[in-house]
1. Of structures P, Q, which gives -8500 when helix-only ellipticity at 222 nm (-39500 (n - 2.57) for each DSSP H run of 4 or more, over all residues; to 500) is computed from the coordinates?
2. One of P, Q was used to compute distance in nm of label points 7 Å out along Cα→Cβ at positions 56 and 248, and the answer was 1.9. Which one was it?
3. Quick check on the output: 0.93 is Rg/Rh (Cα atoms, Kirkwood Rh), derived from one of P, Q. Which one produced it?
4. 3.9 is what came out when distance in nm of label points 7 Å out along Cα→Cβ at positions 96 and 144 was calculated for one structure; which of P, Q is it?
5. Comparing structures P, Q by Cα Rg over 2.2 N^0.38 Å, for residues 40-135 alone, which one has the largest value?
6. Please state which of the structures P, Q yields 18 when relative contact order in percent (Cα under 8 Å, 6 or more apart) is computed from it.
7. Using distance in nm of label points 7 Å out along Cα→Cβ at positions 192 and 208 as the calculated read-out, with 4.0 as its value, let me know the right label among P, Q.
8. Check the numbers for mean count of other Cβ atoms within 10 Å over residues 88-95 across P, Q and tell me which is largest.
Structure P
Amino acid sequence: MTIPRSHVLLEANYRQLLDNPPNVAVLPWGATEAHNYHLPHGTDVYEAQTLAEHAAGEAAKRGAKAVVLPTIPFGNDAQQLDQVATISIGTATATAILGDVVHSLQKQNIDKLVILNGHGGNEFKPLVRDLQARTGMFILVVSFWQLAPDIINEIFAAPGNGPGDHAGELETSLMMHLRPDLVAMDQAGPGATNDFALKTTRQPGVWTPRPWSKTHPDTGAGDPRKATAEKGKRCFEAMSEKVAELLVDVSKATKGELPYL
C-alpha cells in the first residue's frame with residue numbers, strides 16, 4: 001500500500017498533518033505557455049512541482065517540517081498571448097493569490113513561505129516586499145534555474161550553446177529526466193533568437209519585454225538538441241539539494257535570526 005507523503009499537501013491527510021504540523025510552506029509557481037515545438041505547455045509546472053516535492057522529501061529526512069502546496073499553474077505571459085492556449089495572469093491577480101495564501105497560512109500559525117518559481121516572467125520582488133511589510137510573513141523566492149551555477153555551467157559547457165533561458169538544453173534535459181514521455185525531440189526547433197534592431201536597447205541596464213514570437217520564432221531560447229536525460233538528472237539533483245538545504249535552514253530557524261524577524 002502506498003503511504004501518502006505528509007510533505008505534499010495534496011496527498012497528506014489531516015491525521016498526518018495534526019501529528020506533524022509543518023512550520024514552512026513551499027509554493028511552486030509555474031506558467032502555462034509554449035516551450036518550443038517539443039516540450040509541453042506545462043513544462044514550468046512539472047519542473048517546479050517535482051523539484052519542490054523531491055526537495056521537501058529530502059529536507060524532511062533531515063528534520064525539516066515543510067509542506068508543498070498545490071502548484072500555481074499560471075504566470076505572467078503577456079508577451080506570449082498570440083501563441084495557442086497560452087494563459088497569462090497579471091500582477092494584480094498574482095498579488096491577490098499570494099495574499100490569500102499568506103492569510104490562510106498565518107491563520108494556521110505558519111509564518112514561513114518559500115515560493116519556488118519556475119518561470120522567468122514571474123516577478124515577485126515587489127509583491128513580496130509589500131506583503132512581508134504588511135503581514136510579517138517571512139517569504140523567500142527561489143528561481144530554481146539560478147541555483148548551483150557552477151554545476152550547471154559544468155554540465156552545459158558546450159561552446160556557443162549554453163543552457164538557454166527557455167526550452168533550451170537545460171529545460172529539455174530536465175524534462176527528458178522528469179517526463180521523457182512528454183518530450184518530442186524530433187519536433188524541436190533550434191531555439192534561435194532575433195536580436196533587437198535598436199542597438200541601444202541591447203546594452204546592460206536597459207530592459208523592455210521581448211515581443212516573444214518575433215524574437216523567438218519557434219518560442220524557444222537556446223538550442224535544445226544536445227540535451228540528454230543524464231544531464232537533466234545531474235542538474236535536477238544539484239538544484240534539489242540546494243532547495244533541500246534551504247528548507248532545512250528555514251524550518252529550523254528561530255525568530256531573530258536574520259533575515260527571519
Structure Q
Amino acid sequence: MKEIKAYKEANKALWDHWAALHPSSEFYDNDSFVKHQMALNAIELDLLHDVKEKDVLHLQCHFGQDTISLNTLGAKSITGLDFSNEAVIQARKLAEACEVAASFIQRDVLDIDPGMANSFDFVFASYGVVGWHPDAKAWMDAAFSYLKPGGKLLLVDFHPVLWILDEDFKEVKYPYFNTGVIKEEREGSYASPEAKKMVNYTWNHSISDLVKPIVDHPERSMIYFNEYDWSPYEIFEATEKDSGRYQIKGKEGLFPLVYAIKAEKKI
C-alpha cells in the first residue's frame with residue numbers, strides 16, 4: 001500500500017535524525033558504555049542467560065549498544081539489523097570503538113533476507129519495537145524466519161496498555177486493539193530534547209496480537225511470558241520507586257508497563 005510506504009519513509013526519516021543525535025546524548029552515555037559495554041536491563045538479562053556461544057540476531061538494533069552488550073554476555077557472533085542507515089553507520093563506529101567484532105545490516109525487519117533465513121540460534125529485540133509496524137503477526141513471522149530449528153526468540157517491550165492512555169496517563173485516548181495507524185507529531189526524542197519536530201506513525205497491538213502468532217503456529221512454542229509493573233527507563237512522566245525501576249506517578253502498581261515473551265522454533 002502507498003500509505004504504508006509513506007508511513008515507513010516518515011518513520012525512517014525520524015530514526016535517521018534520532019540516530020545522528022543519540023550517540024552523544026546523556027541518556028545513552030556512550031563514553032561510559034565503551035568502557036563497560038553493557039546496556040541491557042535486569043528484565044532481559046534474566047532471560048538472556050542462554051546466549052553464550054550462540055549466533056545472535058538483534059532486530060531494530062538502533063546504534064548498537066544492546067547488540068554489543070550481547071557480545072559481553074558471551075555470544076558467539078552478534079548481528080544487528082535496523083532500517084535506519086544512520087543507525088547502522090553509528091553502530092559500526094561504536095563496535096570499532098569497543099573493539100568488538102559485529103555485523104550491522106541496514107534492512108527493514110519485515111523485508112526478510114532469504115540468505116539469512118534459518119541462520120541464528122537466538123533472535124532478540126527490546127523496547128519500542130513492534131508498535132512501529134502495522135502487523136504484529138508479520139513481525140513475529142519475520143523474527144522466527146531467521147531462527148534455526150530449536151532457536152529462541154526473546155522480545156521485551158513496553159506494554160500495550162501504556163499506549164491507550166493520553167500523555168498524562170489520566171484518560172483512555174487510543175484503542176487497545178489495532179484499529180489503524182496513529183499519527184503523532186513530536187518535538188524532541190526520548191534521549192535528545194533538541195531533536196526537531198517530526199511526524200511519526202505507529203500501531204497499537206494487543207497482547208493477543210503478539211501471543212497468537214506463537215501459540216497458533218504448530219512449529220512454535222511459548223517458553224515464557226511475564227508482565228511487569230515497572231519500566232527500567234524513565235521515558236514517561238514517572239517516579240523512581242526503587243533503584244532503576246520507574247512507575248507512573250500516582251498509579252504505581254496499577255497496570256503493567258513492560259512485557260516479556262520468550263519462544264522457541266521447534267525442531
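1. Computing helix-only ellipticity at 222 nm (-39500 (n - 2.57) for each DSSP H run of 4 or more, over all residues; to 500) on every structure in P, Q gives -8500 only for Q.
2. Structure of origin is P.
3. Q
4. Q
5. Evaluating Cα Rg over 2.2 N^0.38 Å, for residues 40-135 alone on every structure, the highest lands on P.
6. Q
7. It traces back to Q.
8. The structure with the largest value is Q.
Values quoted throughout were computed directly from the atomic coordinates according to the rules given, and no laboratory measurement underlies them. Since the structure is predicted, the reported quantities are computational estimates derived from the model, not experimental observations. Cβ atoms are built from the backbone, for glycine too; each structure is taken alone.
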